[in-house]
Structure 1
């Protein structure tokens, strides 16, 4: 079975076109090598998929005949993604939210003045 079809069948991508595009961009590797969408997949192959800034690592157990239900996915693959990859995603999410909330947009004039006032205030130290 083709790698793009396999990734679609085990529900890593919503459409087969998304899986094909990801392969063309080099986000999918089989046994350490970037592959084209037409690459055949066999049991015991190790697949690495970069999706949403996480490198998922899979091992192929079996090849499905067609797209499978979410409960049956574990029959066809073993997910060996380390927990640290998901923790890094959480840290990245918190780091982005720290600076400015999503949807707030650019600072207004008042915001800019407040920011400038904050940076202009320097603590005075006695240098006697």
Structure 2
């Protein structure tokens, strides 16, 4: 494991963004189509930047909530822990472990520039040969 690997090198730059009014079904369809586990919820009039994950959708469905009625705004995480592109992958992994989550939004100058997931870290640490 090398501490020279940085979040900015391993993160996903193609950001998937949804609005707070998108239904959970709409979010699930986009996540499935893009083959990712999270999306940024951009709400300039509300909480600002949040994140919704497949786990948030799963919890809602398991609680017998209607995915055609429930919205991203109601199920997003708004108290987000952000990473910086110059963090090491070890720092990002430690933040995920402490917080009990699998995704970090990467900010640079207050702007979302990427997302790093546990999968991204594993790919960087154990590249295929």
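Tabulated values for the structure
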| item | result |
| --- | --- |
| With mean count of other Cβ atoms within 10 Å over residues 37-44 derived as 12.6, matching label from 1, 2 | 1 |
| Distance in nm of label points 7 Å out along Cα→Cβ at positions 61 and 77 from the coordinates reads 2.0; which among 1, 2 | 2 |
| Highest-scoring label, criterion being relative contact order in percent (Cα under 8 Å, 6 or more apart), among 1, 2 | 2 |
| Ranking 1, 2 by Cα Rg over 2.2 N^0.38 Å, the structure that comes out highest | 1 |
| Identity of the structure behind 6.6 (criterion: distance in nm of label points 7 Å out along Cα→Cβ at positions 5 and 117, calculated), options 1, 2 | 1 |
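Each reported figure results from applying straightforward, stated rules to the coordinates on display, with no laboratory input. As the structure is a prediction and not an experimental result, all values here were calculated from the model. Cβ atoms are built from the backbone, for glycine too; each structure is taken alone.
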